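Laboratory data are not the source of any read-out in this text; all were calculated from the coordinates shown. Predicted model only: the values in this text are computed from it and were never measured. Cβ atoms are built from the backbone, for glycine too; each structure is taken alone.
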Structure I
Amino acid sequence: MPAYLVITADDFGRSAEANRRIVQAHRDGIVTAASLMVAERGAGEAAALAQGTELDVGLHVTLSDGFALEHVRPLTDAGGRFRQHPAQAGLAYWFRQGLRPLVQREVEAQFRRFSSLRQPCSHVDGHQHLHIHPVVWRAVTRCCREYGVRWVRVPFEEWRPMGRVPVSRPIEWAAIRAVGGWCRRQALSEGLRVADRVYGLVLSGQMTEERLIATLRTLQSGVSEVYAHPGVNEDELDAVCSERVRDVIRKSGLILTGFSGMP
């Protein structure tokens, strides 16, 4: 079976600078997809910049560390921002029953906003992976079916740190892997497609050229997604624009593609 590779840049739309870098990562590098934060100030510009390119654009569902479309207390603060930390947001969505319908309305609003900015939506994932939260997931998959989205991200990677990682990272990885198994089964049962492996959590914020090359050399047949944040991280921008990385992809026989190019 062929080995397909999608390289996704998260946080498209976060700022004008992030937009510029992500477009550069597509034009001069190996980025084939970008995930759009539709409530951020650069969202409209990002959608416009992607027009006329081969960059796949999908929805980056945002429920923490960002702005909401539905400014409703107590889902957001007075300025319309979600809780900053994903663990705080996730616990609130689980234990505060009154937040659940607000979260689901926000997810629906973000799908509608994406549809107004760009068609089609090549994929869906989530900022800080809150889209796989059990309270959120049902709304995400329902909207995927409603809007004709085929691909949804379910993080799935081996624990393979390269150097020091934050103390909380192993706990985060274990929790996401456990919930991700349930999400994967649900997605497949509903006719959605998920990559066989998704890399980026263990090395989040640390995806240097050397680490990206090491990751690429482990890839097997099937569909692999590697996501990074070249819009806000200089090392990751350099990595996805590296000629060495491109050469490794070519020599490994990996088929670099977007979600829309998948058979």
Structure II
Amino acid sequence: MSAIRTILLACAALASFPAFAQDPHAGHDMGQMKAGPEEVGTAPPPPVPTDHPADAFWDASRMAKARAALSQEGRFYGNALIGDRLEYRATNGRDGYAWQVMGWVGGDIDRLAVETEGEGAFGEALETGEVRAAWRHALDPWWNFELGARQDFGLGPDRTYGVIGIEGLAPYWFEVGAHAFVSNKGDVHFRLEAEHDMRLTQRLILQPSVEIDAAAQDVPELGIGAGFEKIELGTRLRYEFVREFAPYVGVHWERKLGETARLARADGESASSFSAVIGIRTWF
């Protein structure tokens, strides 16, 4: 019996050995060990290095001339002309047109930006139009500060405005612009714009857009009431044959709001309109 018992105990020991072998740290009990104190360095950061590999081969005077030339000639300088919207609008009873064209010239920090937009009906005088010129200064890689002037023309008295605002790229690739306008008559207006390019394919792009205008006071001679003036919504589907040329189709809806809508109805005009649009987007 003693031999059988010895064999059984040996088999049990061998069977339990793999279980212990699975944990190489079995039996290591460090529950009583205390961690050392965490030390945060207080030394100042090292100085920014001022030596460059080229300094080892060229003397200081030649390097100074090279750096001056790089500062002068190495900066980006360019220009662009973008016809964002050149469109025909089919509206019930009165077809019309609209445009939005912008251009800029300058570097990657400071630019002169010029923009014009307007709309009207065929066979009638231009309804609304404006030209805006602004100094555009980059605040960071995403946002620009703008300061400039705007000139309105079309039906009604002309107005000249000072312009201040920001424009840029918000999270999720929304292009946003927010501006305030102060006219030569003292009236103050605000405009918020946003649009977003949704790529359905590499060439087919759906672009929803929104514009909201508001006024700080009544301007009866312009048919504008204090508060929200109007809202414009649009959706355009374009096909980029090449990046520089993209025809599109879409819809455009706008509605005057509040006191501005009441003034429009008092003049016998509709407070809202809906259009089917077809046009091209191009740039140079």
Structure III
Amino acid sequence: MARPHIGALYVYPIKSLAGVSVLEATVTDRGFEHDRRMMLVDPAGRFVTQRELPELATLGVELEDDVVRVSAGDGDDLQVPLHSEGPELPVQVWRSRVLATAVSAEADAWFSQVMERPLRLVYMPDSAHREVNHAYAPEGGLVSFADGYPYLAVTQSALEELSARLGHTMSARRFRPNIVIEGAPPFAEDTWGHFVVGGVGFHGVKPCARCVVVTLDPDTGMGGTEPLSTLARYRKRDGHVYFGQNLMAEGEGVVAVGMLIDIEGEAA
């Protein structure tokens, strides 16, 4: 088998919308640059995801220079800047409360019309301080609007094993990773305590417990029971189904598709 290397990279500019495949990405303390720095919230400021609105999966997302283009498939596109300096408002993502900034009234109106419910688009400025769960990671570690941790890695071989069990191809898009690893055995990321790529160190925090979002078709938003049902037969413990590893970075830099991965420590 080839040496472990990066097979694909993904950035998700807006939480719970489609990811964008990129050839290289800038590593920051709270995730890849532009990753989940924007999020949809309801009128009370609580985060909204595909769990409540599976139709979000059908929206197209593109990164173009300094803007994010979101499309609804009917020719009605929205462009929003990658950074926002709008008025502050408190928002909630899981148990975290943080001060975000409003992106624009235009964005709010667009998403509200397309999703047929009142929504606001918010941005996490650099001044916002949202810490990771201290039960699994050191105090002071930051995260954007991702569910829990700045980075998520999966192995391509684990996807291929799952596909073989299912009898059809299961795309990485179902699992919304930032890093897809090639040249490693299935679920090798479970055992990597520390690794280096492109001069940047990463360490494993905890395996990723999967939710109903992975059962939603990333093209249609239609749900089912797979792949959770199949994964439960060989990846379930303590009442949770695990696929992928949550990571934190130990510095900044740039990583790119094709870069070799050096494993320097095993998970405890």
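Comparing Cα Rg over 2.2 N^0.38 Å, for residues 46-125 alone across structures I, II, III, the highest value is found for II. Tell me which of I, II, III gives 0.85 when you compute FRET efficiency 1/(1 + (r/R0)^6) of positions 62 and 222 (r between Cβ atoms, R0 = 30 Å, to 0.05). The read-out was computed on structure III. Highest-scoring entry among I, II, III, by volume of the Cα convex hull per residue in Å³, for residues 86-229 alone, is III.
Suppose you compute distance in nm of label points 7 Å out along Cα→Cβ at positions 102 and 118 for every structure in I, II, III: which one lands on 1.2? Derived from III, not from the others.
The maximum of distance in nm of label points 7 Å out along Cα→Cβ at positions 78 and 110 over structures I, II, III, that is, the highest value, falls on I. Which of I, II, III yields -5000 for helix-only ellipticity at 222 nm (-39500 (n - 2.57) for each DSSP H run of 4 or more, over all residues; to 500), as computed? The correct label is II.
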